[in-house]
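Listed below are the structures to be examined.
Derivation of every value follows stated rules applied to the coordinates shown; laboratory data play no part. Just so it is clear, the model here is predicted, and its values are computed rather than measured. Cβ atoms are built from the backbone, for glycine too; each structure is taken alone.
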Structure I
Amino acid sequence: MASDENLKKGDDVTWKSHGQNVHGEVEQKITKRTEAAGRTVDASKDDPQYKVKSDKTGREAVHKPGALKKNG
């Protein structure tokens with residue numbers, strides 16, 4: 001889906017959650033092990049993940065780049 005170089009803070013993205021498409025925005029690129037969206041994220045510079053926020057619910061989630069589709 002998305003390649004790492006194409007995602008940045010503020011990008012409009014879509015991802016799947018519980019069988020539905022969710023629209024939201026990239027909030028942060030995570031490049032080290034940290035706590036985010038209520039869980040431990042095991043990310044690294046070579047394997048980054050992205051914190052996203054749902055437009056509809058305002059809830060945060062963390063996804064690998066392959067799970068995110070950049071809109072527009």
Structure II
Amino acid sequence: MIMIENRVSNIIGARKMTIAEVAHLTGLSYNAVANIYYDKTKGIDFETLDKLCFALECDTNDIFKYIPD
């Protein structure tokens with residue numbers, strides 16, 4: 001059972017941004033951002049997380065939410 005909720009799509013939507021805009025701001029590929037957006041990744045490295053936090057002007061607690069079992 002997944003206990004970590006990925007909230008990237010919520011944040012991008014709330015900021016009325018597109019995947020392409022986030023990819024441009026972060027320097028990540030469109031596919032990389034899309035995979036995170038659509039929750040198709042099994043993990044994320046710290047460098048990517050850092051870039052997302054910078055581009056979305058948030059911190060890791062905004063991007064991921066722990067949901068106890």
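Assuming 53 is relative contact order in percent (Cα under 8 Å, 6 or more apart) as calculated from a single structure, say which of I, II it is.
Label of the source structure: II.
Name the one structure among I, II that helix-only ellipticity at 222 nm (-39500 (n - 2.57) for each DSSP H run of 4 or more, over all residues; to 500) of 0 was derived from.
Answer by label: I.
Looking just at distance in nm of label points 7 Å out along Cα→Cβ at positions 18 and 42, which of the labels I, II belongs to the structure with the highest value?
Looking at the calculated values, the largest one is II.
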